[in-house]
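Presented below are the structures under discussion, each in the form of structure tokens.
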Structure P
Amino acid sequence: MVTNKFAGIAPASVAPFILAPLVGASMGLALLLVFYPAAARTAGEVVVLT
């Protein structure tokens with residue numbers, strides 16, 4: 001089905017369409033901090049081989 005709307009998103013759904021990934025990213029960051037509280041402190045100690 002072809003629509004005349006940008007990307008097929010209804011104008012009324014644009015705000016939730018943008019808000020949903022932001023909420024998901026925030027939840028992911030919160031879970032990361034809950035399960036790995038020392039991740040921010042030890043990030044500088046990570047060795048990456050190139």
Structure Q
Amino acid sequence: MHLLEKLGFAHEGTLRDVEYKDGRYISLHQLSLIETDPAAVELIRPASG
């Protein structure tokens with residue numbers, strides 16, 4: 001998750017214990033990337049070449 005935050009994603013929230021799999025509960029993290037954020041513009045800009 002730290003890598004995604006460094007790339008400009010914002011942590012929106014966590015759904016705790018939302019799924020039970022293989023004998024344990026799993027939490028899901030919700031992240032977003034805003035199109036107008038300068039970090040997002042760098043990520044989604046088409047590569048020139």
Structure R
Amino acid sequence: MSDYEWSAIEPLLPMMAHIFKLNDFKVVATRYDKRDDNFFASVQLASIRIWLE
């Protein structure tokens with residue numbers, strides 16, 4: 001990878017790592033609610049749990 005490609009990808013790494021950790025939570029990975037706010041709440045709860053670990 002060239003330096004230009006790496007500098008474009010590097011800021012995304014923390015976000016990508018967090019998304020991969022969210023996939024460990026079955027509720028978030030397989031949840032399809034009728035309402036957006038219910039899904040968003042489950043993502044927030046999983047994110048808080050990851051942050052507290």
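With Cα extents along the principal axes in Å derived from the coordinates and found to be 51, 30, 14, which of P, Q, R does the value describe? Working through the options, I get structure P. Could you figure out which one of P, Q, R the value -5500 for helix-only ellipticity at 222 nm (-39500 (n - 2.57) for each DSSP H run of 4 or more, over all residues; to 500) was computed from? This value belongs to structure Q.
Read the figures in this text as sums done on the coordinates, not as results from a lab. It should be emphasised that the depicted structure is a prediction, and the values quoted were computed from it without experimental measurement.
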